[in-house]
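The numbers here are math on the coordinates, done by the rules we state, and not lab data. Just so it is clear, the structure is predicted and the values come from calculations on it, not from any experiment. Cβ atoms are built from the backbone, for glycine too; each structure is taken alone.
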Structure I
Amino acid sequence: MDKHVQSTFRFNGYRVKNIQFYMNEEFEPRQPIEIDFAIDIEIGLTEDCDKATVILHSRVFEHAVEHDYPFSLAVSIEGLFSSSENVTHDELMELCEINGTATLFPFLRSVVADITRAANVDPLILPLVNVYQLIQTQKEQDGAKTGHSE
């Protein structure tokens, strides 16, 4: 492949950091159930900006009993990334936000589907998301929490 096309941003793997699953025994089946989920993104960079972690925290059907959902699920996955060239803090942060999140999201979808399948409920496949919009929404929510906006 042409070296001009290859990214200097490298994906070095991922791991599941946390899984919490709760089956709602009081659930009354109904059709259809709209998927209720949220994703938070956490990014950590090394001082020399050559390595980074991106953590996706996902919550599916939060407060299952109160909302009559079949279950609740919280999953956190961590992606390990590096850059093969010198990049600034801001450049690596942007690569992690957009590319890191987009790289990890299919793994998160797979983990959610596998957990629900293993729990003997219909496997839940999260819908695709607009990563750029997800990041913008999180920044707005974070700004509202701190009283700042970008």
Structure II
Amino acid sequence: MNVTIEMLPERHLAAVSHRGPYSGIGKAFDKLEKIAKPEGLLDRRDGRLIAVYPDDPDATPPEKLHSEAGVVLDGHALPPKTHEVVVPAGRYARLTYHGEYDGLLDAWKYLRTQWLPQSGLHGGPGVPFEIYRKADHSRPEELETDLYMPVA
């Protein structure tokens, strides 16, 4: 798996919170879509949807994990029933994952437990997040997700 290092700008998201196993964040995205679509936030869908994972899944019980389903605001007003989440600017390792979402956990595990220790880097300030570059669920074989982990 190819990992690159990128300097990223700060991102402001309209978000809906999720509590529980990270694999259940789809429910929060369903809520977000119903709110964001009428506001015009999903007119250009790919690359605008972001999941933020502030908790360490190795240290937090699955039922207590907190995550955020978000959409990039790009100057739009914050829609009702959402809250703003800021993804800090910084240095991030990026791994692009191709395929169905059930393989994302293994991709994150590789990034955290294999690539990071061998890279000479360590975790940095910021939050891990995913950007859904190609998110057409009618074509799961073409899904494309960028995983970002802050590094220093």
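Couple of notes before you dig in:
- Answer label among I, II for the case where volume of the Cα convex hull per residue in Å³, for residues 28-107 alone, calculated from the coordinates, equals 94: I
- Parent structure of the calculated result 0.15, given that FRET efficiency 1/(1 + (r/R0)^6) of positions 36 and 84 (r between Cβ atoms, R0 = 30 Å, to 0.05) is the read-out and I, II the choices: I
- Among candidates I, II, the computation of Rg/Rh (Cα atoms, Kirkwood Rh) that gave 0.94 used structure II.
- Origin of the derived value 31 (relative contact order in percent (Cα under 8 Å, 6 or more apart); candidates I, II): II
- Structure (I, II) behind the derived value -3500 of helix-only ellipticity at 222 nm (-39500 (n - 2.57) for each DSSP H run of 4 or more, over all residues; to 500): II
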